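Listed next: structures, encoded as structure tokens.
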Structure P
Amino acid sequence: MVKSLPKFGSRRIVYVSCNPTTQARDIIQLIHWGWKLQSMTLVDMFPHTPHIETVALLTK
């Protein structure tokens, strides 16, 4: 999916993930393609569990 993003011509990506490891891998690739990581936050969608969601905003 990440490889197909450049052809859409978007100027903003909001990337939500339940796997911070793969999200970090993908964000590194996007930065190499000229995207800038503007902000990132954690969201606890499942209280009382170890699971988190991460939300990243990238811009061109």
Structure Q
Amino acid sequence: ARTYAFIKRRGYVVPEDIRAVCHDVLRHRIGLTYEAEANNLTSEEIISEILNKVEVP
């Protein structure tokens, strides 16, 4: 997110920076359980759900 903010010519990170990069950064870190696979969940859906539940300061 810091690099993304830098590219956008800011010296600080805003919540939108985190949202912009988190799927690409976290996608390979999410290991799906057999239950998740049986329910046809994807890592993208899980990351989106987490982002929607975390309160933005």
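Since every read-out is calculated from the coordinates, none of them should be taken as a lab result. In this text the structure is predicted, and so the values were computed from the model without any measurement. Cβ atoms are built from the backbone, for glycine too; each structure is taken alone.
Computing distance in nm of label points 7 Å out along Cα→Cβ at positions 11 and 35 across structures P, Q gives 4.8 for structure Q. I have 28 for relative contact order in percent (Cα under 8 Å, 6 or more apart), calculated from one of the structures P, Q. Which structure is it? Of the structures listed, the value fits Q.
The greatest value of distance in nm of label points 7 Å out along Cα→Cβ at positions 3 and 19 among structures P, Q is that of Q. Between structures P, Q, the calculation of Cα Rg over 2.2 N^0.38 Å yields its largest number for Q.
Looking across P, Q, the calculation of helix-only ellipticity at 222 nm (-39500 (n - 2.57) for each DSSP H run of 4 or more, over all residues; to 500) that yields -16500 traces back to Q.
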